[in-house]
Structure formats: C-alpha cells, structure tokens
Structure P
Amino acid sequence: MSETRYLADTHILLWALGDDKRLVQRHRAILLSTANVFFSAASVWEIAIKKSLGKLTAPDQLAALLPRAGFRPLDITPIHAEAVIGLPPHHGDPFDRLLIAQARIEKMTLLTVDSQFSRYGIDVA
C-alpha cells in the first residue's frame with residue numbers, strides 16, 4: 001500500500017513557513033513525518049494576488065521557498081481546471097475549489113482547517 005499524499009491548503013503553507021501557532025498539532029505532525037506533502041500552483045497564485053493587493057504579508061519567491069521547506073509542487077492541469085465544473089457550490093472561493101478538484105483527481109488528502117472541504121467527499125486531515 002502506498003503512502004498517503006497530502007495537498008496543503010494555502011493557509012497551511014503560510015502557517016508552516018511562519019511557524020504560526022495556528023498550525024494545529026496534527027498538521028505539524030504530518031509535515032514532520034512525511035515527504036509527501038504537496039503545494040498547488042493555485043496557492044502560489046492566490047498568495048501572489050493577495051500580496052500584490054496588500055491583503056496579505058507573505059515571504060517572497062514562494063515557488064522556490066516552498067520546495068526548500070519540504071513541500072513538493074503540484075502543477076495545475078487542464079483536467080484539474082475542468083473538474084471544478086462538477087463540484088457542488090458548497091464553497092465559493094475559486095482557489096479552494098481548484099484545490100478540492102486537484103485533491104479529488106490526484107487522490108490526495110487535503111490538509112486544511114476549512115470545515116467546508118469535507119463536504120466534497122474528499123479525505124481531509
């Protein structure tokens with residue numbers, strides 16, 4: 001049986017990089033115990049947009065920083081983007097909807113504190 005692969009929600013990435021106290025123990029334990037934690041290009045895009053609008057403070061050069069911090073990149077494919085069509089409207093955030101689609105297609109467990117994600121029938125930790 002293969003090891004679980006995880007997709008980190010955007011806030012998990014930021015909290016992990018900043019050693020933020022909001023990073024719950026179960027997420028911290030997963031991050032320390034496996035090399036199978038991925039980040040989506042959608043999260044980098046979301047952070048870049050919010051940072052450029054002055055709505056978020058985040059480290060520079062995330063695309064290079066995240067792999068050095070132990071996260072593995074997950075590209076966005078046309079299949080991921082198209083899969084958003086079939087998602088019920090539980091969540092309105094387009095970045096989160098793309099992460100949900102990616103987790104579904106790639107059979108990954110989503111690391112998040114967002115309670116709405118579990119409504120999509122995906123594994124959430």
Structure Q
Amino acid sequence: MKKSISISGAPKPLGPYSPAVLFNNMLFVSGQLPLDPNGDLVKADVGQLTSIVMENVGNLLKEAGMDYSDIVKTTIFLSDMGDFAAVNEAYGMFFTSNFPARETVQVARLPKDSKVEISVIAAKD
C-alpha cells in the first residue's frame with residue numbers, strides 16, 4: 001500500500017506532490033531543497049545548504065521509521081558543478097559505510113534558484 005509521508009512544521013511541497021512516499025518497504029523521497037519551515041530558501045554556503053537538505057531528508061526518513069543507513073540511491077542536483085567538492089564533503093558526513101549508489105548532475109536551474117537539491121530512495125529489510 002502506498003502512503004504519503006510528510007512532517008508537520010516542515011515546508012509544504014512547491015507543487016502537487018508528496019515530500020515522500022512509502023511503498024511496502026521502500027521510501028521515495030522527493031527532491032529536497034534547503035528551505036526553512038516557512039518554505040523560504042536558506043542563505044548560506046553550499047556546504048551548509050547541503051547539510052540542511054540532508055537533515056530534511058533525515059526527518060522524512062525518521063517519520064517513515066528509517067535512517068540514513070537505509071538509503072540505497074541518491075541523486076544530487078547542482079546549479080554549479082564547481083560546488084561538487086563542498087557538497088560531497090557535507091553529504092559524506094551523513095554516512096559512515098555501505099554508501100548508497102549516487103549520481104550528481106549539474107542542471108540549468110533549480111526551484112527557488114537553490115544551489116542544491118537531493119532526492120533519495122531508501123529501503124528497509
């Protein structure tokens with residue numbers, strides 16, 4: 001059965017989609033931006049922005065009864081591939097071993113002109 005996952009006090013989605021969807025033992029987390037609870041884009045360096053995004057991901061994982069170790073696939077969208085090293089460093093702080101599969105791509109533009117957006121797929125054994 002499909003179940004929409006959201007968190008009270010978190011920013012509302014920017015469109016007609018769920019922040020995350022739990023289907024059987026898999027969680028599909030929509031692209032997360034570095035937004036504050038009011039839905040405003042946080043102003044900070046890209047490393048800090050990445051940490052905020054990953055914390056937002058972590059909150060959705062927790063709501064679904066999962067954690068970062070359950071992530072099997074990540075997609076990172078960057079507005080500037082020159083930010084790769086800083087994003088990679090901040091992202092890496094959320095994992096210790098058995099890293100998820102991942103791709104990182106540069107895109108022309110992200111919602112709210114964000115510098116980074118991250119989506120994940122997680123699975124629980």
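Laid out as a table, the results:
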| quantity | calculated |
| --- | --- |
| Distance in nm of label points 7 Å out along Cα→Cβ at positions 4 and 92 - structure with the largest value, from P, Q | Q |
| Value 18.9, calculated as mean count of other Cβ atoms within 10 Å over residues 12-19, assigned to which of P, Q | P |
| For -12500 (helix-only ellipticity at 222 nm (-39500 (n - 2.57) for each DSSP H run of 4 or more, over all residues; to 500), calculated) the corresponding structure among P, Q | P |
| Distance in nm of label points 7 Å out along Cα→Cβ at positions 100 and 116 from the coordinates reads 1.4; which among P, Q | Q |
| Distance in nm of label points 7 Å out along Cα→Cβ at positions 52 and 84 derived as 1.6 - corresponding label from P, Q | P |
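Any read-out appearing in this document is the output of simple, stated calculations on the displayed coordinates, not a laboratory observation. This is a predicted model, so every value here is computed, not measured. Cβ atoms are built from the backbone, for glycine too; each structure is taken alone.
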